[in-house]
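Right after this note come the structures.
Bear in mind that the values in this text are calculations on the coordinates, not laboratory data. Because the structure is predicted, anything quoted here is derived from the model rather than measured. Cβ atoms are built from the backbone, for glycine too; each structure is taken alone.
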Structure P
Amino acid sequence: MRGLELEDSDGVPVARLPADVDAANAESIGEVIAASFSHDSPGVIADLTATRYLDSTGIDMLFRLGERMATRRQSLHLVVPEEAPVRRILEIVSMSDIVAIHPDVTSALGAVRGDGAPTPAS
C-alpha cells in the first residue's frame, strides 16, 4: 500500500496513514491495518499526523475498524495533532465517541499499554 507505513512498537502495531485517505485507498488501508494486528495485541494506533485529506470513505473506514476491534476486545487509538487539518473533521463526526484520539504517538502508546496515560475518549 503506497504511503501506508506499518511498524511494531513493542507489540503495539502503529500504522502511519498517507497524506490522502479517500475512496481510492480507504478500503485497502483498513484491510492492511486490520491484518497487521493479532488477537494478542491490546490495541492498534493509526497515526494521521501526515494525513491532510480524509473523505467520508476514510472516516467510515476508521469507524468500522474501531467497531471491529471493539468486538475483539481491542482498541483503536488515533493520533491526530491539535493543528492537523483533519482534526476538525473528526470532531464534527464525533469520532472520539468511538475511538480515543491522542495528540502524539507517545501518549497513544501509553494508553494502549495502560501505563496510566489518560484515554481522551473515556
Structure Q
Amino acid sequence: MSNASSSGFITLAKAIEMTTRYRQNRNVVINPQYAGQDIIPLSDRFDVKVFGALISKPNCAFIRVYYGMDENLQVRPIVVAVNENNEDILPGSSNLEGENEDIGDDSLRCPPLCPVPSPLNGN
C-alpha cells in the first residue's frame, strides 16, 4: 500500500507522522553492534542541479531512489532517472568509471550536517 495519494504527494501531517516514526525506529532495525554509528541517516539534502540534470534526461518520467552503503557503512541514497517503461536511465557500460550527470549521490547527510528546525526533523 502506498503512502502517497494518486497525485504522488502527501499532506504535511502525513509527512510529519512518517518522519517521526522513522526517527523513532531508525536505529532499532540495525544490528546492536552498529548502534550509535549513524549508519542510517535522518535526511539527505541534494543540490537542485542533481534533480534538474536527471529530470532533463530524454524520456525521463520518474526519479528512482536506491540505497547504497559507503565505505564507512553509512546508508546513502542514489538517485537516477527512470523512463516510462520503468527502466533506469544509466550511462553505457563503456562508461562505468566516468563521472557524469546520470547518477546522483553527492548529498549532505544528516547527521552530521542537519537542517534547521522544522516539523519534519523533530526540532
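With volume of the Cα convex hull per residue in Å³, for residues 25-88 alone derived from the coordinates and found to be 82, which of P, Q does the value describe? It traces back to P. Given a value of 23 for relative contact order in percent (Cα under 8 Å, 6 or more apart), point me to the structure among P, Q it was derived from. The structure behind it is P. Ranked by FRET efficiency 1/(1 + (r/R0)^6) of positions 81 and 113 (r between Cβ atoms, R0 = 25 Å, to 0.05), which of P, Q sits at the highest value? Structure P comes out on top. Figure out for me which of the structures P, Q the number 0.99 belongs to, where Rg/Rh (Cα atoms, Kirkwood Rh) was derived from the coordinates. Considering all the candidates, the number was obtained from Q.
Looking at structures P, Q, which one was helix-only ellipticity at 222 nm (-39500 (n - 2.57) for each DSSP H run of 4 or more, over all residues; to 500) calculated from, given that it came out as -5500?
Q
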